[in-house]
Structure 1
Amino acid sequence: MKPVDQTKLHIPNKQRGNCMCAALASLLEFDINDVPKFNELGEYEWYPKLLDWLWSLGFYLICWDCEVYLPVYFIAIGTSIRGFTHSVVYYGEKMVHDPHPSRAGLEKVTSVWVLLPLDPAKYKRTFNKHPLGYVEN
């Protein structure tokens, strides 16, 4: 995981922020410009395109509409203190990156997204320093 900040902030009735794209870029260690602008797509268009894009990268997206904490990096979605839906990166029960400049996080986690490799054999085991200690990837 490499923290990536959002480049567009939510402006009501004008612009959707790209926190979800920044959270995806963080998990995948991509530049935010290499993540499609899902925030600019229509309400029913962005999700199928997201799934197609992740599939092309070798990942399947697992979503839970509940508060659940897993011992992996994942995207947590909920309401920010600003009152809008927001995406951040968690590891276990700890938020490890909020792509918004405030770094305020979420008031409550309502959904969890986990990226599952389609072929786990392609990912070798390594150990990385993590805020909670050394973890196996």
Structure 2
Amino acid sequence: MEDNILKRAAAELKEAGCRVFAWQDDTYNRGWSKGDYIMLYYAFPDSPNIGYLSHGEYGMSVAYSRAYIPSRGSGSGCGIKEEATFDLATALDVMNGPLPRWCRSYGVYPKQYDNIDKWYNSDNHNKKLFKEI
């Protein structure tokens, strides 16, 4: 099995003190190896800022995003940037920095979860797909 970029990212985020939840789904895309991580949600304990990592548009890069409470106008997350590879400093900056103005809906920024536990427990869908690593 080839090394998965999101598995390396999860290890680095955990080492930095973040709690990390991963979606490991073998049927999502045939092009990925069995056991690859598809998405990661991460945050420091008790922080309202939740980061989200996924594969970029063509599957080779890393998309950095922020997660928040879903709303009709702004969805459940906001893409911040996309890079060729994972960088811990970028992941932490995206998680802790202010939301860009394009994340607003009707001029208002979306509400955030109190912490990553509230995100995980907010939906049975999260509990089925994501496992804490």
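Throughout, read-outs are computed from the coordinates displayed, never taken from laboratory work. The shown structure was predicted, so the numbers you read here are calculated from the model rather than taken from an experiment. Cβ atoms are built from the backbone, for glycine too; each structure is taken alone.
A few points about this structure:
- Value 0.80, calculated as FRET efficiency 1/(1 + (r/R0)^6) of positions 105 and 121 (r between Cβ atoms, R0 = 30 Å, to 0.05), assigned to which of 1, 2: 2
- Each of 1, 2 could give relative contact order in percent (Cα under 8 Å, 6 or more apart), but the derived value 25 comes from 2.
- Value 22.6, calculated as mean count of other Cβ atoms within 10 Å over residues 49-56, assigned to which of 1, 2: 2
- In this comparison of 1, 2, the computed figure 44 for percent of Cα pairs over 15 Å apart, for residues 17-64 alone is attributed to 1.
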